[in-house]
Each structure stands twice: as structure tokens, then as C-alpha cells.
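Presented below are the structures under discussion, each in the form of C-alpha cells.
Read-outs: derived from the displayed coordinates by stated rules, not from any lab. The structure presented is a predicted model; accordingly, all values stated were derived computationally and were not measured. Cβ atoms are built from the backbone, for glycine too; each structure is taken alone.
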Structure I
Amino acid sequence: MASSSSRPSRLLGYLLLFAAAIAVAALLSISLKQGTTPTPNYQAGGETTFYNRSSHAFGQPAPGLNAQEMDLHAEGDVAFDAVFVTAPAPIHPGLGPTFNNNSCAGCHIKNGRGMPQLGQALVRTSLPASSDRPIVKTEGVVPDPVIGTQLQDSGVYGVQPEASVTLEWQEMSGQYPDGEGYELRSPQITLSAIDNNSPISEDLLTSLRIPPPIFGVGLLEAIPERTLKKLSDPEDKNNDGISGRTNHVWNFEQQRMDVGRFGLKANSANLLSQTATAYAHDMGIANPLLPNDDGTTEIDADTLEASAFYTQTLAVPARTQVDNPIVQRGEKLFADANCAACHLTSIQTGSATVKALAHQTIQPYTDLLLHDMGEALADNRPDFEATGQEWRTAPLWGLGLTQTVLPYSGYLHDGRARTVEEAILWHGGEAENAKQAFMALSKEGRAAMLKFLNSL
């Protein structure tokens, strides 16, 4: 964690960077809107929208932060980039003994989607629940006795990983009604024991995951719980074929069950809880919310809170080409296909600890609810109240910048989709009708919808 004496210089650097970015943003807005002020259609993150469509689009502090918040954001940035090493060490000790990566930024490269390859992707694990294997309340699953709830496939010097994992891809072909073909792939993972003392459970449940993007999450955290409950329709009472529902998960900060909103199955209640579990599970770093068995920690509360604050206050990149006729057509086709039933076009934040995030009209294109996405996308691994076929609606803001920020990033929970088009074609369950509507479009119609999605 940064010392207090370094804060002014770091803050000055951030403010200068921020001022320069604002100048660039002004020029960008002129080119986008032919000299006029950007309309609200561009403002995906409300007043925290940042006008940057470059490879650094996901790494900007939210406009509207005060000087103290900018300082804390800068501290969090340092914490997020910190590379941990084996203890004892003078700086950032405590890695492992088993782990997946040695820094937050090692998985969340440039704060965007991860790549579908080992070292970026990880494997969540658990066992089926039964009368003699009850679900652990704080985990939402039955941990495997050897691997736990997440396979750590790396170990510090002298320590074996919990297991080895191989990843292969199974290819398949398909065809649109108009005869155009497409190719899809799905991941096939195999876990192998390192030694005979650590056998792989025969009924182990596994789920391959890639890192999701982390910008704009402070705005999602500021959406009132009552809004999510109002959006929930588990019995599909309005008969639209969509039955989203909230997950209820353990809140490590408040030590209670709460509505989940983060994670691919909405299995984390808030950003501090999510940050704490990432430190503990991804890096083996004990922290105040998840300490070692003897109560010790490798990072203090200030570091944990600064890292969470960094993600909380990352800006949302502005949309582009909102006046383009093809984009506008694609947006209409998106609505006509009922995609917006889950990927909501607009939602309001409520009160927030960071004033800039409060009471904003945002366009995240998510309802943060769980939806049955069908057998093809199922991992068959329950997580708290989420079934093996349910996934949280992924936010779509910034979607068109995915490959700009990190080429070869994957889409969907396990990165199987190489393009936005492939991601649509994997939709099933509650989204089956929307997928069929997309497939039934002409080639030009499909291209228009994809152009719209890539304008986000």
C-alpha cells in the first residue's frame, strides 16, 4: 500500500492525466457529434461516462470524483497492480501457497474480459449436495475436500498445485435459415491428480470461468435492491417467456445473506466481498474478511478497501455511432427480438457512498438477474440459489471495445465465443426465442444488430 507521503505526487499525476484525457474526450465528442455536445444516448454511465474508445477505455477514473476520491482511486490502482511473492519478503509477501495468479491485474488485464486460456481462465469446483454433504452457508456450495471451491493450478516453490488441468476445444458447425454457415466451439476440461494423496473426486462438479470486465461496477452496486426485486419475475407472471430472479448469497462484509449482483452467477453481494474472495481464492492472500485460520492476514483493511474502491470508481466508456442509420436499425432489431427483456436498455442508480455514482440513469444492458440459458451453456454446477443452467445477465456496455482493449478476449462465462455473433448463437433457454429471431434475420439484418452491439 502506498505511503501517505506519496499521495500528493500520485494525485497530481492522476489529475494531469485526467485533464489530458478530458481534452482528448472533448475533441472526440466534436468528431462524433459534428461539433455538438454529446447527447444522453452516448452516456452509458450517466455523468460518469468517459469519452474514450481507445485500448485504455476501461482504465479511466470516473468523472466527478473529488480530490480525496481521486487519491484513493490512485491508491487502489497501485494495490490492484501489486504483484505478490512468497513470504517472507519486504514488499507484497504472502502469495499462495497455491494460487491462480499473483496480482489482480494479472487476470483482469486492462480491466476487460479475459482470454480463454489457462493462466487467465480458472476452474470453479464443488460437490453435489446431499444429506451427508450439506452446502456451506458462506460458500453456497459443497467444497471438495482436496480442491475446495476453486482449483488453484499453480503453487509457490516447493508446493504442488491442487491438480493439473488441460483445456481442449470441441468444434461444431451450424447454418442460418438463409444458408450461411457458422462455426462454434465449446471447452472440454480434464482435471488430473498431481499425486495419489490428492485424488480427484469422482463426482466433482467443475465450471470453467474467464475474468469478466470490471469497469462500471460501482454503478451496478448502486442500483437499489428494491429495483432488482421489482425486475425479478421468477414465475413469469407477465408471460413474456423471461423469468429472471435474484440470487441470495453470503455478504462477507455484513456477515449475512444478501442479494447477489456480481460474479457470473451473481454469487457475490458487493464489491468488498468480491474483492476479498478474489484475493483469497485467486492469489491465496488472506485479508480481513477472509483471514487465515489463526486470524492473521497478508493485507490490511486499507489495502482491501482501496482495491475495491478502484474497481468501484472506474468510468464507463461512451457509446459511439448512435446517429448511424445502420446502428439505429440494429438497435431496433435488438428490441424487436426481445433481447432487451434481460439486457435492459436503461436503469437508475440510487444512493451511493460515492456521490458521482448516485442517482444516475445508466445503460449497462443488464438486469443483474439469473436466467436459465439452456443446456448448451449449462455448467451443471449450482451456486447458492443459482442452478446449473442459470447465469447472471452479462452487462453489454463497452462490448464493442472488447478486442480493442485486449485482443483474443473471449465472450460468455467460459470464453467459448470468439465473437459477439458466436455468443448470441449459444443463447438458449429463456433466450432461445431471441436467438431464433436473430437467426431468422437477413444477412444485412444480422450485420446491423452486430454493428449496434459493437457500438456499445
Structure II
Amino acid sequence: MNSFSQNIADSNANNRADTDAQRSLRICLLGYRSAPFVGGQGIYIKYLSKALVDAGHQVDVISGPPYPDLDPRVKLIQMPSLDLFSAPNHVTALRPKHLKSFSDTFEWWSMLTGGFAEPYTFSRRAAKYLKIHGHRYDLVHDNQCLGWGLLSIQKRGLPVVATVHHPITRDRQLALNAAQGWKDRLLVKRWHSFLRMQKRVVQKLNHIVTVSEQSRHDIADAFDISSDGISLVYNGIDTETFRPRSDVEKQPLQLITTASADQPLKGLRYLLDAMANLRENFPELQLLVVGKLREDGDTAKQLKKLKLEQQVRFVSGISTEELVQHYNASSIAVSPSLYEGFGLPAGEAMACGTAVISSDGGALPEIVGDVGVVVPAGNAEALSKAIAELLQDPERRKEMGLRCRERIEEKFSWKVAAEQFGQYYQQMLAERK
């Protein structure tokens, strides 16, 4: 563990460090796409920025579209891109005016040829902006963009720290394993070609933070750096929003999971196999999937093959309050991921007082601890056995839910994360003196 991590973890830090951590800083957060509905990175930007403001810091967020949902005290600086994912036709989205911009043209060409250029092009735009306005900030905190522009910002003397949630190399390998034929494998490799850039940037940045011990070791392995150079600050959970609701009735035979339906990384296929195994003994069992079902995707085909269309329901585009209600209404939350850099959905379900079963994929055991049930990743038999045992024991589920809530309150909150980052930032600045 490096000196930054040791200081962050030391609850007996000296008074001077405590005073430094409370000093108000001017912080610029970067996110290449930061709307909460695009995934955990958008949630991270939303809650970290709010917690830092609550701690007394000034925070601006520079983001590409889709833009984040921020606290009114946080200033949003919009950094427009072509936003090709929302374009009706990305092939015809390029306009003559875009040809004046290398970033716009590169973004369009990369998408046209199967690549993903947003981390690179966003970092270029952010670096250009901060070349003019960087004097307004004490430091820049990147949220897993990891583009070349970060090195330009660092080279000009503005301290830069990047949060790496987990190495996307895991996503690429799982996608390659699931690919059918050489054409699919070629497309997967082309899409993930930005990883070469991210590896080099991580190797050259002075400050790297991650969100779990598992991610610390995986990032070190994936990017060929020492784990001693990676500091740990756990994600927080919004315990005010994600909370037990006494007015919501538990459905004893409803499970809930959060998964992008056709991402192999999320392990939904194993939960569906477990549902099929459980059907004979629990014919009324229902699964609510927070995610969108692709009608022509592998998940839809599996549902049809297993004849689970009536037992599995998908919801997407829901509000946070609706999500909280779904967690509270469910008997068990299941996180079957093959790998998680942190495991935010599991933490949110735990904060709602819902019993949790998770795989041992990635950092999930760090979050669940000894208050939930942990089974081997990719093992549908173990998953179905754990679900059956909990379904048959309502008192255990109730006790587990109470302990889950306590664990989140004690160990994972945005207030704690903001305090730790405040101390970390001060050490970054002290290093320059």
C-alpha cells in the first residue's frame, strides 16, 4: 500500500492533516459521458461532486453528452461531442462544419469503422479548454476517461488524478470469449482499441485512484504498473435515497437484478439458468431485471429457449425513486456478475435493507462482506441453491437485510469518500512543493 493509501486509511491522522483535508479546494471533475442512466460512471460524477461540495469545496464538472444530473451548487461545463450514439444515423451525422474540427472528424470516422473514440476526443477537448481556464482550479480529477489529453494537462503543471473503476480489459476478454466467429472477434478488438491509449496514459499519470482492492490488483496487472502506485477510495452509496421503505410491501417471490442484458460481464445468463432450475419448486418465482432487453439479442433467445418469458420482466428508464421502490419490494437482490470493479447495484440494494446474493466476481465480496451470500461466479447451480435456501427462510432474509443496511452506513458513504479525497488532494498538492 502506498503512502497516500496509508494516510487515507489512518483514522488517527494528525491534526495538521485533518485541517488540510478541510481546506476548500477548486476541483475540476472530468467525465466523457456522465448521465446517471449510462452507468456507474455517471452516478460516480453525480454523487462525488455533491459530496465534495458538502465538504466545502468548489466543484466544476466538464462533461460530454449525455450530460450529468448535478447538485445545483455544482457548475456544469458542457463539452459537446457528435454524440453519435443518440444520432438517428451516425453515418450521416457529420456536417461540413465538423470537418473544421479534428476531434469531430476523428470521432465520426472511428465510429464508422467500428471504434470508440469518445475517451480520446473528450480528453482533447478538455485539454484545450483547460489550457485557457486551468488557472481557475487547484487540480483536475478524471473519471476513467484516460485519454491523451490528461497528459497534456499534467505536463502544463495542473495536478491530475484519475479514478479507474476497473480495467476495461476484463470487458474486452469476456466479449471475445462470447464472440461467435472471427468477424465478431475483430469487431470486439476494434471497439476496444482505445485500451492501448488508456494503458499508456495510466502508466504516465502521477496519481491513480481506484474503488476496491480487487480493482487495485487488476489494474496493476492489466496496465503493467505497481499496485503500490494505486490508491484506494471506496465508492459511496446515497444512503438518504437508497433506504428501507416501510410503506412498500415485500413480494416474497420476487428477485431483482441490475444488468445490461447482453453484456457477458454481468452474468445474467447464469441467473436465468438458475431461474429455470428453480421453476419446479418455485413456480411463482419472478425476476425483475433493471435493464433493457434487446429483442434480437442473446438474452431474448435464452429466455425463449428456457421458456421464461412470463417469469422475467425488464424495466428501463426508471427514476431513482422507482428503483428504490423495486429494491424494497423484492425479496432478494442478486448480483451474478462475472466481474465488478465495485458493485454499485449490490450496495444500493443493501442500503435498501434487501437481502443480497452475489457472485465472487471482482470486488463484490468486498462490498457484501459477511452480511450476504457469496457464490462462485458463473455457477448457475450454486446460484439456484443459494436462492432456494433464502426463499425458504424469511427470518434469515429479514436479519440479513438489517445487517446489509448497517454495513453500508458504516463503511460505504459519499461523506466518507469526500473526506478521504479531501486528504488525498491535499497530499497531491503538497507533493508539488
Structure III
Amino acid sequence: MKRGGLLLIVILLALGPAIALAANSAVNAIESHKHLGVASCSNSVCHGASQAFRDSSIQQNEFAIWQEFDPHARAWQTLGSDASKAIARKLGIGDPAAAKVCLDCHADSIADGMRGERFQLSDGVGCESCHGGSESWLNAHADKGVTHKDNLKNGMYPTDQPIARARLCLTCHMGTADRMITHRIMGAGHPRLSFELDTFTWLHPHYKIDESWTRRKGEWNGVRDWAVGQGVAAENLLELVTDEKAGWQGIFPELVLFDCHACHQLMSGRTWGPRQGTGLGPGVVRLNDANILMFRHVLAPVDKAAASRLLEQTRALHQATTKSREATFAAARKLHASIEGLLPTVAAFNYGPESLDAILSSIEADAARGEYRDYAAAEQVAMAAQSVVVAFENDGKVDADKATLLRSRLDALYATIKNEDSWSREKFRSALAALRAAAP
């Protein structure tokens, strides 16, 4: 699969409908048309073929791949597990398979009146959960005379556009005001959430990026998607921090917005150390700034001055959390405005081979300064490194032997973050340095 340089036409694709979706949430866009159900897409001559069609621009076996390999297909079934039932009991919400707070992310939780005859909640996070209600485009989108732009006008969600895709994915993989995933849910036993757009897009793909896809939707660039995903996730965090309803629970801020590992560690560990990017002392609960931190590295080949400004604004936000709610809101809004202003430039930037070294150098410099003392940040670094390694391979910067070496160093880096309870900062830093040394 080729994920090469970014064409200039992506500017229009990335900045059109995607920006409008910031005002009208991704959830509203998905739910604005009736959902006809997975069965409407799974016919053998549509997307339910047992194998890819030879002379078709669409593989047409997407349903089979989704059903067999994609965890989204089994998301509703998860709610019947003993672990899910235990979480529901602790929260006092009854059957998790019927509770809206669970269904919002474990199923296509569309209102009853917006469900077609073949719709089934048990299908989990199905086709229309991501592609939008299909009542106005289901039949038309199979017509060769109908363009992708036509489908978008008819209610199809623009998942090919990284800003729009990130906004939608984050509604469940991070939580938004529409679907707030709270610290209470985590306290009841729900796994910790983490998200990176490029990595998560390719964990269980049911389509390929080929000439036909590129012709219809524009050039794909994985490093760009990583970059955009970091910016959108950072924006999302800051929007929640300043949300009077979603971001606060009584006298406390919503603790899910803070770094889990700042508190959840052994009392006898005595492992605290300073982080230049926060300016905070020991014993202070820190916002989970992993995506904000990574967005600075996104800017390394784009605008170094802006990256420096973001570092200072991020530090100011951390320090504001020790002063007052008003100071925190002001600092968060200032940082959000900076990221919002930079995101269009990032979405349009050509993250070609020459940009990869700048990104890796920036990441390694932060490691040397001790910025990855937090597990969440190290986790994001590993996923970023994967996007860069794939880009090296796709852009032809490495031969087969070099690619094998890079992959082995990447595996070693991932091994250091496999278990958050036994994570070692020194082992991580050493593995990152080894990967950097092997890069072109």
C-alpha cells in the first residue's frame, strides 16, 4: 500500500466539510439521516462478497473483512461480558447492553425513529456508525455516475478527510461533550483510553489505498494523518477542559482529562522527576498533555517558531491549573486558538521524506530533556515512530535490509510500553535512541 506525498488538492478536501463539522459535531452529522442497518450493505454484490472483485474500483468484500477482523463488529457483544456487567453494577446503570452511556460507543446508538427495518443494535459499531446514515446515498453511491462529492452532499460522512475522521473517532476513543467518557466510568473498571489517528486507522483496515481510491478521494499521507490527529485530539482536550458541563463534576474538574499515571502509581515508588514542559513540582495532578506535546513535533518541519510558542503556552496552562479555574480556562483557550490556527497549515503540509528527520530529531530532543516521564506521552511517541517508519518505507528511503532493521527497532520500542505497570523510562529512551540511530 502506497502512502506517498500529499497533493495540493488535499487542502480543499481537508479544509472544506471538515471545518464545518467542528461547529456541528461529528455525532450530529452521523445521526442526521436514517440508518438502514448493516444488512443493507452486506449483499454479496455490494460489500458482502467473499473475496475482492477483480475489475471493480471497490473491493466489495469490506463487510466480510469487518465482520471477521474488526473489533467494532463485536463491540455490542462486549457489553454482555462479566467485566461489562461489573462496570454497570458499580455505576448503577442496569444492563450495559441497554444503557445509553454504553451503547453510544459500543453500538450504532441511533434514536428509534431513525432506524430502518433491517437495523439491528446487535451489529455493534456498524457501517453507518462511521459512514453516516445511508437513507439518501445507499442506492446512489453504487452508480458509477455518482461522485464521492455527491455522496457527501447526500449525508455520507467524509472519513477520507483526516480532520473529519479524527473528530468522529475521538467521540469514542477519547470522549467529547456529546459522549463524555468520565473518570467515574474508568473508576468502575473501564480500560484507559488512548488514540492516534494513523495507527488506529490501519489496525484493522477493510479497504486499501490504491490508484482508484486516490483518483476518487485524493492522495493519502500517513504522517499527515498522524499530524492532524494530534492537533484535533489536542483541541478536543482543551474544549473539554473549558466546558462548564462536561469538564467539571461538582467542585472537581473531570479527572479523566488528567494524566492517569500522575496519581496511579505505587506510593512507595518515589519516581517523580521534573518535566520542563509543565513547570510543575511533585504531587501536582497534571493534565494529560500527550497530544499537545506531540503536536509540537508535528510542527517541527512546518513552523519551528510556532512549536516554541506552543511549548510556552502548554507550560502556562499547566501552571494555571494550580492557580484558579479562570486562569486555567484563559490559558486553555489561548492554547486552543493557537492549535486551531495552525491546524489548516498542518493539514495542507506535504509531509514528504525531507520532513521525517525533523520530526524524529524533535522527538529525540524531548526525550533528552526528560519530557517522556509520563507513560501516555511515551505511548504516543511509539505510535508516531511507527507512522514515520512506514513513511520511510513507502517513500523508498530505505532498502529491504534497512527496513527490516527499522522494524526490529520499532518492535523493541513498542516492547518497552507493552505493560504500563512495568514501564521503564530509561529502557524507553534507550530504545528510542536506537531507532533514531537506524533511521536514514
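The value 0.35 for FRET efficiency 1/(1 + (r/R0)^6) of positions 247 and 423 (r between Cβ atoms, R0 = 25 Å, to 0.05) was derived from one model only; which of I, II, III is it?
Only one of I, II, III returns 0.35 for FRET efficiency 1/(1 + (r/R0)^6) of positions 247 and 423 (r between Cβ atoms, R0 = 25 Å, to 0.05), namely III.
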Q: State the single structure among I, II, III that was used to calculate distance in nm of label points 7 Å out along Cα→Cβ at positions 47 and 375, giving 3.5.
A: III
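Can you say which of I, II, III returns 19.8, 67 when Rg and Dmax of the Cα atoms in Å, for residues 135-310 alone is computed? Don't skip to the answer; put the middle values down first.
Working: I: 19.9, 64; II: 20.9, 65; III: 19.8, 67.
Answer by label: III.
For the read-out distance in nm of label points 7 Å out along Cα→Cβ at positions 215 and 367, a value of 2.7 was computed from one structure; give its label from I, II, III.
On the way: I: 2.7; II: 1.0; III: 4.3.
Only one of I, II, III returns 2.7 for distance in nm of label points 7 Å out along Cα→Cβ at positions 215 and 367, namely I.
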